[in-house]
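Down below are the structures I want you to see.
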Structure P
Amino acid sequence: MSYSSAWEYIHKKGPQTTWAKELWRPIQPPSQSLLRWQAALDRLPTLQRLFSRQLIQNTTCLLCSTGSENVEHLFLLCSFSAYIWEKEVSWEAPKEGWLKLNSDGSRSDDRFSYGVLVRDSSSFCFEALSTRVWADSINLLELKGLVEGMQLCHSLRASRVWLESDSTTAIAWIHGRGIIPWRAFRDLRTFSTLSNSLLEWKATHVYREGNQVADHLAAFQSAMGYQIHEPPDFWPDLLKLLMKDKDGKVTTRISK
């Protein structure tokens, strides 16, 4: 047996999985990736596994005192865990003197699109847009939406802008964090130029449940071309979502 064949024998490759890239993302903390990996393979030291090794005598869940603690119970069935995973999400209006930009990207088959809208402290929506573009990835698409939104804020002579997106990757990129692909550099330079013209700006992540209007605009674009929407042109479904945000209605999110 040669050295190369011995190495291949010892380091046999396992079957490829569809979730590996999502699990081991560079921008995600390694501790979180490790935890999710162990959970997926059922290797977490749950009470049921410890019992199988004869290390403990009782497998009853210590959080809810009902059911045997395994991975499925710990993350999905435990009443205490369900309380932790559930989160009430709502759209938050900006402070007076600020404009708030919400953006979201959408992919349907081979079509990429994004939706953008800008609102003030009274929840009034100045303009919204939806467009279909070409993009290498959904993250680059999310970035394009933020840059387009910044250009819209610039045209409205904004001095303070709050950007919000449900893409943690795009938000990290505009803050200069994570592994940034070279294809994002042009949009990031444009963003830097626009942001430097502002007195203040901030960019935060929002759960999809708190970004429903932008999500609706991105989905609306799936069969249309580039469109700018002004208040007189808003359609009933869009108006309904805008009113929901204005009223501060919450949506319960089940964390994944």
Structure Q
Amino acid sequence: MENEKRFVFYEYLLFFWQKKWVLLLLPIILAAAAALVSLMNVKGYEGKVNFYTSSLNINDELTDNELIENMYKDKIDDNVMFSAKVLRKSRVQFKVIGTNKDSVEKQLEFLRIDFSERLVNAFNLRKNLTEKKLNNFTKQLTSNENEKEKINAIKWDQLTESEKVDVAQAMTKRADIIAEFTRDINANEKDLALAEEPIVYGESIEKNKGNVVGNTIVGFISGLFLSILILMLWKYITFAREQGYND
């Protein structure tokens, strides 16, 4: 029986530190290999165009990835790949990938013009609806304020107790309606004051880089995991040999 207690975890850490060149070298080699293979397989061109869809809430068809892609699925040439991505609120990016630069440019130009027109039309429609709502709310507010003035003009000393209760309730109800219309008017006025039209704020065509960064990261992580397995097996074999010699 051994008198000396062995700290296995500490021994493994110490062994890993002594063999740290293995722990670092293999991940670097696999990451470099993954990057090289990715670069060798990269072909063609990648075009991107970014849209600002406006500050107003337009219909979902122009702000949803799947709906946008479905809208253009029959309008894109078969020799290119098209994808849409909502980057964040009011920001949409189109991506076109193909082997021929002219084809990518042609499709990107079509998408830029067509989608810009759709955005502008949707923006104008939403703006017009907001203006109509504002006008309607303003008319309703004026009408209710006039009714309130008529109620205020009633002489209380000529009313019965029952009539006073009815008038008080009518005044309260009218005040609530006026407050609601005032909030609606303020919200619509704010939307119109801050309304920003849709724009194209970025467009580029460059050599397709593929997924070099992603593959490199996967290669590094795989190498690190493999290094740990190799070092654990190495340590286990070394420990087994030591035990064999001691016996």
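Values quoted throughout were computed directly from the atomic coordinates according to the rules given, and no laboratory measurement underlies them. Being a predicted model, the structure only gives us computed values, none of them experimental. Cβ atoms are built from the backbone, for glycine too; each structure is taken alone.
With helix-only ellipticity at 222 nm (-39500 (n - 2.57) for each DSSP H run of 4 or more, over all residues; to 500) derived from the coordinates and found to be -23500, which of P, Q does the value describe? Source structure: Q. Taking Kirkwood radius over Cα pairs in Å as the criterion, the top structure among P, Q is Q, with the largest value. Match the computed value 38 of relative contact order in percent (Cα under 8 Å, 6 or more apart) to one of the structures P, Q, and report its label. The read-out was computed on structure Q.
Here Cα Rg over 2.2 N^0.38 Å, for residues 130-177 alone was derived from just one of the structures P, Q, and that gives 1.18; the source is P. When FRET efficiency 1/(1 + (r/R0)^6) of positions 114 and 146 (r between Cβ atoms, R0 = 30 Å, to 0.05) is computed for each of P, Q, the one that comes out at 1.00 is P.
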